[in-house]
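Readers should treat all values here as calculations from the given coordinates under stated rules, not as data from a laboratory. Please read these numbers as outputs of a predicted model, since none were measured by experiment. Cβ atoms are built from the backbone, for glycine too; each structure is taken alone.
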Structure I
Amino acid sequence: MKERIMNNRLLCTVLLCVPVLGMSAETKVFEHTLSNGLKILVKEDHRSPIAVSQVWYKVGSSYEPGGITGVSHMLEHMMFKGTDKHPAGEFSRIIAENGGEENAFTGQDYTAYFQTMEASRLAVSFELEADRMRNLHLLPEELKKELQVVTEERRMRTDDNPQAKMQEQFMSVAYSNSPYKHPVIGWPSDIANYTVEDLQAWYQRWYAPNNATVVVVGDVQPKAVFELAEHYFGGLKPSEIKPLKPQVEIEQLGVRKITVKVPAKLPSILMGYKVPVLKTAANEAEVYALEVLAGVLDGGNSARLTSTLVRGKQIAVAASAGYGMTSRLSDMFELEATPAKGKTVLDLEVALKAEINKLQHHLISTEELQRIKAQVLASDTFQKDSSFYQAMEIGTLETAGLGWQKAGEYVTKINQVTAEQVRDVAQKYLIEDHLSIAYLEPQTINASTEKKGVK
């Protein structure tokens, strides 16, 4: 099984990317909840004879206590290890035999499983997912195998990847008590010491119909999907899902800096400011203004970071900004850059702060604001070409506790953002006392490291 680890900022980094909030107001999603608490969300898209089926569980790395970080991701691996009805390997084999594709991903706030199949084969997906929702086998010998797989995955994706290593170190320093400080894949010592009992407890606690949402997008009829869901999922017993304790990050009282020394070819800098998201903001208008602000800085070739730092001053070979507005907990507004030859990360820090300072003291032009809004509309149209990303949008919003209805507000709310609001959020949130910085300081790359593909 080839899964992906995802975090929220991968889903919505800048306005040119496929937005997490992108469905227009006229989009129709049909909703039905079974008696056991399982929510079914269906969106018709008859342009091709396929259906994307996704099962979202409200559990991810931000739910995990110390000592078992990464257990959500580990359980994702184990979800393909079989049940009484379908032994290990059968799930993937059956999907492939039916001409389908499958995958799974774990994030900070969710774990999700999906299949893309010819629409008439939706029952195959439902039968398999319903079976492993409550009947999973967690065996010591299978866990031993997957521990090796996850350890190698962590080595390749994080330990041997300078940028990922910097991001992991950055998050651990930027947050004090938010669970976002922990990596989705888990800390190495926790991974090495998982037990079957750990996984069984996690599975029993969170994998239940009343903690899941099934999303279907494609060439389907909602009524038929609901009937199919009742047939396969309706008999599953719900669990008592106790709410998590509040996990509110304490106020940061000064700038935090860390230097990360790893084998690498190029230095880089990562800066992050603590900001609210839709779930935590007292004023939602500020969140949409932060979204526009990200677009001003990094919304294509004409955006400020590229036009000023890369092409103009030629101080950076790459520069980007990112903000994810649909996290379950408050997140960060990030800027990342790699210096050009002859420049340093300190030069970039000064330059990035200068761009922030401009936004804090000067209104963006009407033309610039309209360009960003036009990009939002273009991205919204592009997003509708993918059944998968339509389902991702619905599942993300539901699992974060925002509700799929929030999608219909996105374009309208972005179009309401003013230049004054962009300036105001820059002044309010992009401040030194709420800033964390990571500097990547390259160390010598030896021959063995070179073979591993360090960049």
Structure II
Amino acid sequence: MAELAEQLRKELDRYSPGGKLPSSRALVERYRVSPVTVSRALGQLAAEGLVVTRPGAGAFRARPRTPLTAVGDTSWQEVALSADGAGDVVPRTVDASGVTICLATPPPGVIEFNGGYPHPTLQPEKAMAAALSRAGRRPGAWGRPPLEGLPELREWFAREIGGTVTAAEVLIAAGGQSALTTALRALTPPGAPVLVESPTYPGMLAIARAAGLRPVPVPVDAGGVKPALLADAFRATGARVFVCQPLFQNPTGTVLAPERRPEVLRIAREAGAFVVEDDYVRRLAHEDAGPLPRPLAADDPDGVVVHVSSLTKATSPSFRVGALAARGPVLERLRAIQIVDTFFVPRPLQEAALELVGSPAWPRHLRALSAELRSRRDAMTACLRLHLPELSLPHIPSGGYHLWLRLPDGTGGTSQAFGSGGESALTSAALRAGVAITPGRPYFSAEPPAGHMRLSFAAVAGEQEITEGVRRLRAACDEVL
């Protein structure tokens, strides 16, 4: 199809604007291709605005469009936008920079150590395609779904969470980011403080600030959030929400220690507060992870936890199906806000999710993904220790898709900390060397204690690319460290 489209594109000059092209039958005979190929090639040219197709009449060369001269004056918007929210206690700021770092596609030839999703070779593309095909043939697949989500899919997520969580306490959401947005809007009014782990996921910080909330950091260590500091933060701020990732925390990769799990729930319950549990990467456990702790929601009879989970990380960036789970009156508020914001998750996508997780291909995919992530983690860890020993790797995770490294405290013979300015210099130098990395600054809601960077081992093509990426990073470090 692409070759025929290119050939027709070159021959368009033979026809005057508005002139009729040869019929589809003539093109089939001339180029010895199928009618479907001709139809797709003409469709491609039509999408480019080069031809116009008229049912029953044929295809015609498009007439050139007269470009419009922009004469408007948009300077008034500076006043309007700056006045918006001028009376808010906490100004609403929409800053997507911390998220776009992980979403943007690097230039050709640049190794993607900054990716937030597994490489296409790690995605179950055939299984997803088959699931989508089967889903499209289900009776009523293209109709309107229940507002809360398909009952069977809600039941599946409830079983995945475990404990006493039921399908009636689950809402289907359009991925984890959408679910987190709904949760924060439901639980906190504009201007309120919200407790967050430090460091934490930049996308959640962006959601909070866009809603006019005030993120308050609570430090984490090798065992996750520190309960004593969490209790202090609740008392000092009067916050009613704490957002956390108890399993393979982003970016540190730590797991909330067993003895801290009940403490976190107790502290929140005594503060009259909710815990938003972002269980974003449970299905990306490594082969050597061992038994995983249950979600906090599975051990929460009092409705303290609002649970968020998603299929996206284990499948594809475009497979945006997730879940919100809660019990008590808050569930109705979550439901109402989600309906107002998004109506519902498209039914074909929900049906495809059911087909996928119910197929034999799903557990096979998770096993293969688990083994491959462990292999890539070990390869990147070994390369970093060999070629970049000055970068500190305090924790090697047993799940997830990235490593969190601390940069040297001093550089160039100085005693100054390698802070955000140094991170920026290293990020730029790395890109010049042909490798994209994620600086640590966006992961902190306040001043960071040191310079950091996050390296993804899942977004690249394989171990050979990991080795080459670390080699390029070595060259970048030599330039700035």
Notebook entry, point to check: Here relative contact order in percent (Cα under 8 Å, 6 or more apart) has been calculated and equals 26, so which of I, II was it run on?
Noted result: I
Notebook entry, point to check: Suppose you compute Cα extents along the principal axes in Å, for residues 180-315 alone for every structure in I, II: which one lands on 63, 44, 36?
Noted result: I
Checklist line | Which of I, II leads on volume of the Cα convex hull per residue in Å³, largest value | finding: II
Checklist line | Comparison of I, II by distance in nm of label points 7 Å out along Cα→Cβ at positions 44 and 140 - largest value held by | finding: I
